[in-house]
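Given below, in the form of structure tokens, are the structures.
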Structure P
Amino acid sequence: MLTMNDFKATLTADTPPALDPALVALWHDAKGDWEAAHRVAQDIKSPDGSWIHAYLHRKEGDASNAAYWYRRAGQPVAGGALEREWEEIAGALLQKG
């Protein structure tokens, strides 16, 4: 099972590792590529994909669109630090294996 430290260690690479697309979306976001993260997230048709999509739109500053995606994900609308939410999403995905 990949740990958070293992996942964060992949951020030194130029290309994402072969992981679940949800983690790949978060990888791109952590690398500062919002567009790539969004492209990957919008193709994930699951609550996890919706949660990442919500986070990305919140990061973008589009609160109403983010709220829509939080509802689709079954998650409360986040309001704390973006870094904390990234960690929360990544941690939940990594626990799923």
Structure Q
Amino acid sequence: MAKHLHSRSRNEVIRNAIDEYTTKMMNTKIVEVRDISIDQAMKLIDGYISENPGKHFVSDLSEELGIELRTAFRATQKLIDSGAVRIRKNEN
């Protein structure tokens, strides 16, 4: 097995796997999600978009603002329906 993985020993394979796992875990972002109303989420999203104009994905807004994903989608849809934000089609 170790020979196949270009390592000198089984211990080196294990050490490399632990190092890789540790590096991935250290780079993992922990997201804390708050339980807020759709109206509160709308205010947060609107404020964020006002301060950071450009293209945003709802999933990114959810993560950045700590809003539960379903609430973020509902709030964004209400903002779209009200005309406060608009959908931009992908430009390939």
Report task. Please state which of the structures P, Q yields 43, 16, 10 when semi-axes √(5λ) of the Cα gyration tensor in Å is computed from it. Result -> Q
Query raised in the report: Quick one: mean count of other Cβ atoms within 10 Å over residues 19-26 came out at 20.9 when computed from one of P, Q, so which one is it?
Result: P
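Name the one structure among P, Q that distance in nm of label points 7 Å out along Cα→Cβ at positions 27 and 51 of 2.8 was derived from. Don't skip to the end; give the middle numbers.
Numbers: P: 1.9; Q: 2.8.
Here the read-out was taken from Q.
Rule-based calculations on the coordinates, nothing more; no lab input. Remember, it's a predicted structure, so these values are computed and weren't measured experimentally. Cβ atoms are built from the backbone, for glycine too; each structure is taken alone.
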